[in-house]
Structure I
Amino acid sequence: MSKEQAYNEILQQLNLCTVENAVHSAAVIILNNKTETVRVYGLNMDESELPMILVESAANISETISNLIKNRTIQ
């Protein structure tokens, strides 16, 4: 997927969080490598939910990547 395709997909998904009576929520993490700063935004969610959602998401992603690596075969 190209950067432009990824950007458009992200915009489409974020739009789902902004319509009235939306059932979708989003957590957005922006990293600035030059200034070494991180910004976290939550859309359509209570701010108290954001830390746990980030922790659960990180664990899920870690497990998924670990499983992908375990299932690789050398040919």
Structure II
Amino acid sequence: MLTGQDTRALDAIAAGWQLYSSSDADGQRGALDAVRALLLTMQPKTRWVARELIPFAMDWSDRERLWPFVQP
């Protein structure tokens, strides 16, 4: 289901969540902008995987809080 492009986008999105988790307000805005842009490079049917990466950088509850800010 994941193409090479999807996989590389997910790697970058994981870095975006890490950036968000350890940044000030400006860094967090930039991280969300980057994740939002990277999601558009993925196939729509695979974008849900990016949501599941959030708890690896933060907490499970952050999935519900952050996903609405980035989903296309």
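We did not get these values from a lab; they are worked out from the coordinates using the rules stated. Quick caveat, the model's predicted, so the values are computed rather than measured. Cβ atoms are built from the backbone, for glycine too; each structure is taken alone.
Given a value of 3.0 for distance in nm of label points 7 Å out along Cα→Cβ at positions 3 and 19, point me to the structure among I, II it was derived from.
Working: I: 3.0; II: 2.3.
Structure I accounts for this read-out.
One of I, II was used to compute helix-only ellipticity at 222 nm (-39500 (n - 2.57) for each DSSP H run of 4 or more, over all residues; to 500), and the result was -15500. Which label is that? Before the final figure, lay out the partial values.
Working: I: -15500; II: -21000.
The structure behind it is I.
One of I, II was used to compute FRET efficiency 1/(1 + (r/R0)^6) of positions 11 and 51 (r between Cβ atoms, R0 = 25 Å, to 0.05), and the answer was 0.50. Which one was it? Numbers along the way, then the final one.
Values: I: 0.50; II: 0.95.
Clearly, the read-out refers to I.
Can you rank I, II by mean projected area of the Cα convex hull in nm² and just name the one with the largest value? Mind dumping the intermediate values first?
Working: I: 7.7; II: 4.2.
By mean projected area of the Cα convex hull in nm², the leading structure of I, II is I.
Going by relative contact order in percent (Cα under 8 Å, 6 or more apart), which of structures I, II comes out largest? Show your work: numbers first, answer last.
Working: I: 19; II: 36.
Evaluating relative contact order in percent (Cα under 8 Å, 6 or more apart) on every structure, the highest lands on II.
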